[in-house]
Structure P
Amino acid sequence: MEKTFNSEVLLRKEYGDDQSRVIARRMFVLRAATCLAEVPVTKPERRHELTGKKKGMFAVDLKNPFRLVFEPLCSAGELPKKEDGGLDLVKIDTVVVLAVEDYH
């Protein structure tokens, strides 16, 4: 996946012209963010935390119905938590892209 996401040609071959452009834009936003809190929760990205079998993962919107699914990480080690038990998105500075999928 890393090889595909780092090559415009392979990305287009795998996901088509339209979806590859959207994926490239979302990856630009993810790479530019210094922390997960900087990734917009509004459209077009619409960062959202997943539940159920995908609990602990996040996603951003791609061309409907697909999502870019990723796992949050912290360079300091363990994922930082707030007092209420939720993740402290300001301290999460790394994500690992897991999939492009329609999980609905």
Structure Q
Amino acid sequence: MKKESIDGVVEAVHYSQDGQVAYVRAYQRRGPTFSDVVLIQRDDLVKLIKSGSIYYTGERICSMGTEFKTFDKLQVVPTREGEILLTSPAGNMENLGSTPLL
């Protein structure tokens, strides 16, 4: 079975006052390696995921370059109020699991 290619790893999240993701701190795939830390606004992250990019929550493994310990896959789920970002399909508000807060 072919291993799923990861396009980005979300390391930390910042939530706005209304409980939505405001932005995330992440690493993005750049060819065979990953970028330095980048901040991605919520709307941009939703567009990336909807266009087919695969993002996981996780953390960089210390002293291992671009190796990551990944946890949960990010999903964009449609609701009556709009779209929400989740790591598990059960829920009605944005939640990236145990991802550390910014």
Structure R
Amino acid sequence: MSRRYRRYEMLLPLRFNDGRRVPAELNQLTLNELREHFGAISSDSQTVRGEWTHQGVVYRDDLVRVWVDVPDKKAHRDFFARYIRSLLKRYKQIDIWMTSYVLPVL
């Protein structure tokens, strides 16, 4: 019988919007918070490159993909809705891409 989980996947910046490098400690703080809250976290070791436009300005991002798989509960959805707002402030970003999708676990 499968269990219904939800994956929360986010792209964390390696550079601020002005081009300065994000201190490694900042990303480690985020990983530690998520691991302490949920017990586990995963991330890619490769850099994800992104480009997007906001108000006529083209931004080029270097990002790291981070994800957490948790039981599909309202409390977790609420947590991530709040958490992304804190990440926007922490990383001084216009936007941080976070997706969520159902993940059947066998």
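Of the structures labelled P, Q, R, one was used to calculate semi-axes √(5λ) of the Cα gyration tensor in Å, giving 23, 15, 12. Name it. Answer by label: Q.
Which structure, out of P, Q, R, was relative contact order in percent (Cα under 8 Å, 6 or more apart) derived from, given a value of 21? Source structure: P.
No value in this document is a laboratory result; all are computed from the given coordinates. Predicted model, so just to flag it, every value in this text is computed and none were measured.
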